[in-house]
Structure I
Amino acid sequence: MKIAKKVAIFLLIILIGMQFYRPEKNEADLETYVAAFEAETKPSEDVKMLLKTACYDCHSANTRYPWYNNIAPVSYWLDGHIEEGREHLDFSGWENYSDKKKDHKLEELIEEVEEGEMPLNSYTWTHKDAKLTEDQKKLLMDWAKEARSNYQLAVQQD
């Protein structure tokens, strides 16, 4: 048997084996996974919808998974994106951030949206509703600026 055929068979066995060992899904209680964040920052219903469709999948404890997440290695790739997203900003862990960190996270949100870095292109390719229009970007950034002002006051008072 040629070496290429042996390598192909080996890789196929690995791929089949990967189907049985998937990463744990990022799924939390739908009622409470961003409750503290939304209660504190008071987004309008329109902003809540933008956050839900463009941000929460990668930046909270609950992800809406597409059907192809059931296929490895895609499941590992998506899991890596979610873990990295939550390392940068985790709306579900908002109550664990200091006021200074909350202010900084909202500042980063504004910068990322303004520069077109968020949501990621790889996300909007498969989630067309997450691609933000200029009006939606403005709405999201205006809300974040307003929410930031509360944290800036708290930081100044400390």
Structure II
Amino acid sequence: MIWKPHVTVAAIIENQGRFLLVEERIEGKTVFNQPAGHLESGENLVDAVRREVLEETARPFRPQALVGVYLYDLPKKDRSYLRFCFCGSVDQPAPGRHLDQEIIATHWLSPEQIRERHAQLRSPMVLKCLDDYLEGKRLPLDSLRHMRA
């Protein structure tokens, strides 16, 4: 059997020491996550993260760097996620734009407030991505290559 991880993108967005998180309802639970979602067919990673941030926060996103790539295995669900986490900035919400149906609200939280919600984070990748960002880990966007036949 061929193993196929779910490829996702996420965004670390900081403004004055606070980070933009989404509060969402997943499988009947309320959780917090960076704006994130799945890569769609034919999409490159940078376009995917721009789209996901806009859908989940109503804010246009300007990616500046890749923070890291994370593989998260969930053996109980027989599922793995391969997350590409970017950092960048956002504009004000786009007029007339609505949040995805699963999103309850967006929040600007300090690292301490995020850590206090540890039990409510969607996955351990939320804190790992934040920690790597705070440690200054960055790769240039041009280190990603999208190739097509």
Structure III
Amino acid sequence: MSETQMLALWRKLAAKPGGKQLFSAALCVRVPYFRTVLPSVRELRPGHCAVTAPKWWGVYNHIRTFHAIAACNLAEIAMGMLAEATVPATHRWLPKGMTVRYIAKAETGLRAVAALPELPEFGAEGFDLEVPVTISDTNGRSVVTGTITIWVTPKKR
């Protein structure tokens, strides 16, 4: 499988000083809504993505913890970057659904990790791909877990 454009850009920038920040800023230009959580892509490879976000007033809820929906936004960023790095250029993906469990207060910045247990085969038929995401606080304690289902199909020619 050839490298996706997103993964090629990541590999080009990530090792350079300020490269991860530049990549993360470019991500927010491409998908402006993601700016709301100030994401920083930390790791990216096929089947795996880790993204962090600081706790700041823009993600606060009424008790000054990381808002549940802001955490979902962070999960979607991790899943989306994983999909961009994993799904080949011959295919496309679309989010289909998300299930989440809020298991603890998110009182710090967060780290979302989307990881596939194994890479799927990308054939001629469309399929659902479930992407598990775990969101942890800065102490490593899980605060949100979820699964985002994406629909993967070959691109129409």
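Since every read-out is calculated from the coordinates, none of them should be taken as a lab result. Since the model is a prediction, treat every value here as computed from it, not as a measurement. Cβ atoms are built from the backbone, for glycine too; each structure is taken alone.
Identify which of structures I, II, III gives the largest calculated value of distance in nm of label points 7 Å out along Cα→Cβ at positions 14 and 134.
Working: I: 4.7; II: 1.0; III: 1.9.
By distance in nm of label points 7 Å out along Cα→Cβ at positions 14 and 134, the leading structure of I, II, III is I.
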Ranking I, II, III by relative contact order in percent (Cα under 8 Å, 6 or more apart), the structure that comes out highest: II
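Could you tell me which structure in I, II, III was used to calculate volume of the Cα convex hull per residue in Å³, for residues 62-101 alone as 85? Walk me through the intermediate numbers first.
Numbers: I: 58; II: 85; III: 73.
Source structure for this number: II.
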With helix-only ellipticity at 222 nm (-39500 (n - 2.57) for each DSSP H run of 4 or more, over all residues; to 500) derived as -8500, matching label from I, II, III: III
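Going by percent of Cα pairs over 25 Å apart, which of structures I, II, III comes out largest? Please list the in-between numbers first.
Details: I: 39; II: 24; III: 28.
Top value of percent of Cα pairs over 25 Å apart, among I, II, III, belongs to structure I.
By the measure Kirkwood radius over Cα pairs in Å, for residues 22-77 alone, tell me the structure among I, II, III with the highest figure. Can you show the working numbers first?
Details: I: 12.5; II: 13.1; III: 11.7.
Sorting by Kirkwood radius over Cα pairs in Å, for residues 22-77 alone in descending order puts II first.
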